[in-house]
Structure P
Amino acid sequence: MQAYQISLYNQDVIYKMLFDSTAETLQEFGKNELHGKLGFICTLHTWDQKMLYHLHLHCIIPGGALSFEGDKWNSS
């Protein structure tokens, strides 16, 4: 069975894993590199331009992070 077939039959689990791992990675980047809490928006795409199944996320990320105290913007 190929990966796309697994994701088709287990959409709830796979989509949650995809969003959770992306969020964790981006938050770690904000913490370690920008020394703050990173905000972001992600959108799930399941098809490519040729209408073939192609599971991926698009994320919009600001150019910095809010300090952990919430009183300062840390630019990237």
Structure Q
Amino acid sequence: MKSLPVELEKSKALIIVEIIEYVPDSVVIKTIIKKTTGNISAVSFDSGERLEEKNSPFDTFFQIIDGRAEIIIDGHSKL
């Protein structure tokens, strides 16, 4: 898994599909905003890749731009 530790430039319009890329057999995470109150990250998954389950004190928002994903929340599958 590859992640960039710094935020993207502030006060700039972002087009998500232009700031993150697909990498074969990988999950790529690019941090857009990183604060003590929560983070916003863009994530790309190659087919068949996944993230392990984790708990977070913050809400999580998913937007599927290309393809399909199974998201499991509190043990319930959301397709």
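Hey, distance in nm of label points 7 Å out along Cα→Cβ at positions 24 and 48 derived from one of P, Q reads 1.2; which structure? Working shown, then result.
Numbers: P: 2.8; Q: 1.2.
This figure was derived from Q.
Upon calculation of helix-only ellipticity at 222 nm (-39500 (n - 2.57) for each DSSP H run of 4 or more, over all residues; to 500) from the atomic coordinates, which of the structures P, Q produces -13000?
Answer for the origin of the read-out: P.
When Cα Rg over 2.2 N^0.38 Å is calculated for each of the structures P, Q, which structure yields the highest value? Kindly include the intermediate steps, with their values, before the conclusion.
Working: P: 1.38; Q: 1.15.
Greatest value across P, Q: structure P.
Rule-based calculations on the coordinates, nothing more; no lab input. Keep in mind that this is a model prediction, so the values were computed, not measured. Cβ atoms are built from the backbone, for glycine too; each structure is taken alone.
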